[in-house]
Structure 1
Amino acid sequence: MIRISKATLLAAAAFGLTIGAPAAAQEQAPAQPAAKSINDFKLTKEVRNIVAAAQTQMAAGDNAGAIAKLNEALPLSKTADDRYIIGNVMIDAASKANDQANQRRGVDIMIESGAITGAELGKFQFFAGRFSYAAGEYDKALTQLNAAKASGYQDPQMAILIADASLKANKPDGLAMLRQAVEAEVAAGRKPDEAWIKRGLAEAYKGKQADQVAWWAQTSIKHYPTPQNWRNALLIYRDGAKLEPQADLDMLRLMRATKSLTGERDFYEYASSANSRGLPGEAKAVIDEGRAAGAIGGDSAALKEIYTSASGKVKADQASLAAAEKSAATAKDGKAAASTADAYLGYKNYAKAAELYALALTKGGVDANQVNTRLGIALALSGQKPAAKEAFAKVTGPRAGVADYWELYIDQAA
């Protein structure tokens, strides 16, 4: 006697599996109820005979013929059980034939039969929604998926399917739903799929939603702190924030720290900014790093000019620092201390830089937001994370975003 197991067949349809798929794949399927015999259903005589003939064809390997036979039975169906069995066996035959269209049709027939109710109906609606989504019928998918959700059915893919269908159907709440899906993954202790985050960032950027762009960019580097993601996030931020030159230099420093500087343009911009602000050591060092990493060649006339200019100043600049430090200690305000600290920061003497930035804040007469940013940078690059966060927390105004990104770097640093 042929047995009917609706959970097995439905799972095969929904997950694109065939009966007998590897156990690891089948673990995704819902728990199976006890199998039923065809004799457990109240079928009309005509339908029973046609279904039996279809099952015989399936046993012989003629799944396409079985589907054709079931199509003959459908117009003759009179009861909910008739349509339930026709749909169930159609899913089985279509799964074995790798026929997605008739798998989907079988699910729809079973839902429309009226024989499925309660929580079981929610499961079938979810699978129907997946088929509609795969077919590009996003409005229909949303109706089915939301019905499944309303019934209480739960699946890890529910939120992202609804969110992505909403975006593809151009629903105004699509981006917000995608963010909810990501937040739900994080709340559940799971790492959100990187593709979701990239999609959210692209949609926010396309829609010119500055707050959303910032959230998605920061989310990308919280969960996937790759150099490319850092680069994307920082370039988007710099483009939108329109930072003044000194703040932008601090973002270029972050790009350097996250190894997200790439190509001649980045290195030229950084080196030019540092050199023009009296930081030849930093300008020379960043070009040296770019060349050593193979990110820039040695034939750029623009970079050669900066490199020559900076290299010629380094020796005298370093020799002047001790005297500058003494002068800063007796100065009436903190400007000299901050300027000298900038030079030490460029030479990677982070301890001395931090000491002088702290002195500059104590003496006053300086841009406290700029100095606190750079104090935080010096402390962060020397591994003093709590102290760096304390400095960044004091940054307000337009530079607050710069400090926020540096704090993210601290959180991601090994």
Structure 2
Amino acid sequence: MTAFHELQDVVDELGRRLQRSVAIDDPQMRLVAYSRHYGPVDETRRDSILQRVAEGPGIEHARSFGIERATEPVRVAPLPPIGQLARVCVPVLHQGLRLGYLWLIDADESLTEDEVALASEAASNAASTLYRTRLVRELARGRERELLRDLLAPEPELRRMAASCLVEENLLAPGPVVTFVVRGVPLQDDETRLMLDTTLAEAARRLPARHGSHLVRHDHGVLVVVTSGRHTGATGQRELAERLRDDVARRLASSLGSSSGHRPLVGIGGRGPELADAAASYEQAGLAARVALHVTATGDVARWDDLGVYRTLARLPHDQLVSEAVDPALSKLLAADTDGTYVLTLETFLDLAGNASRTAEALQVHRTSVYYRLGRISEITGLDLEDGNSRLALHLSLKIARLTGLRD
């Protein structure tokens, strides 16, 4: 008997015994199995069956009851504005690993504790089946993961062999490649790793067949994309990265709470001409994510090709940047500038090629104020801002200070 039929038997038997409509979703609220209708049903159930996924205000209402952290059945109150009926949600867990949710419609809120216990027993049976299915799927993916690790390895010959095998075994298509790296996700526990793995897998499935593959490494996730069509250019790559960031952020907030403080970041590497060039793109994507962590102006999605001077600075050893690369003149300014006014003025002035009028406009101050501040900056640093070498030293030091966290 297949896993699908086993799960179908679970919901059919439970529905028959309790005379309730039953469904099982995976952790991403995608429908896995459902019983026939018993009694009243609502649009949330109908939409889930038709679309194969539960989403919208109904599921967000259910999440507000803590179902994504629950280890025991949760009674979910009705939501009258959209006609959603009351439900009982039973977490489907195997050794603490969340594999999905079993739902029963409880329109009149009359389910007894004994009946809920029967649902918990059914959820346990479903968990065993889902866990076994996951193991089988993991074994099937083992070869792909092994080749993907080799594709991202430092050794050129190993990368070439991996690229050839991925194409020959119909795991990835040949062609130009871009790599995405996801950071900022705590990966210490199995549940969060599974969340990131599933989110990356969904992103790969949204691509054309054999155009995406993924890995979850010890502190980050990787998505390798064979580019074609809309993902060839910067706009398509950024759209893919932003959706990936949003999906990870939403699921992190659901599982850890919106105040967890975690900020998912996505780095986008440069485009390599062929699959064997994925490792170079991977390195660039990792560095881009590092820049995004420290340089908030880049946003949560940083594209290697758009990083300007940070492309050079990000390749330098972090410890060496902190200890040696910041000009002593800037260190004096950072120490003296208690409210950050002079540093902001200096960076804006240098970013705008030394144009005082544009600096005043950007800072929304009078040009006289800009000249006064620049004079004070020269006094504090001991540098002549009319000198090209002094400007370059300060400008680079400002970017290094951002990259290393010496300033916000």
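Below, the figures for the structure above:
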| item | result |
| --- | --- |
| Identity of the structure behind -23000 (criterion: helix-only ellipticity at 222 nm (-39500 (n - 2.57) for each DSSP H run of 4 or more, over all residues; to 500), calculated), options 1, 2 | 1 |
| Winner on distance in nm of label points 7 Å out along Cα→Cβ at positions 209 and 281 once structures 1, 2 are ranked, highest first | 1 |
| Which entry (1, 2) yields the derived value 0.50 for FRET efficiency 1/(1 + (r/R0)^6) of positions 249 and 361 (r between Cβ atoms, R0 = 35 Å, to 0.05) | 2 |
| For log10 I(q)/I(0) by the Debye sum over Cα atoms at q = 0.07, 0.10 Å⁻¹ computed as -0.54, -0.76, the structure of 1, 2 it came from | 1 |
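The numbers here are math on the coordinates, done by the rules we state, and not lab data. Computed from a predicted structure; not experimentally measured. Cβ atoms are built from the backbone, for glycine too; each structure is taken alone.
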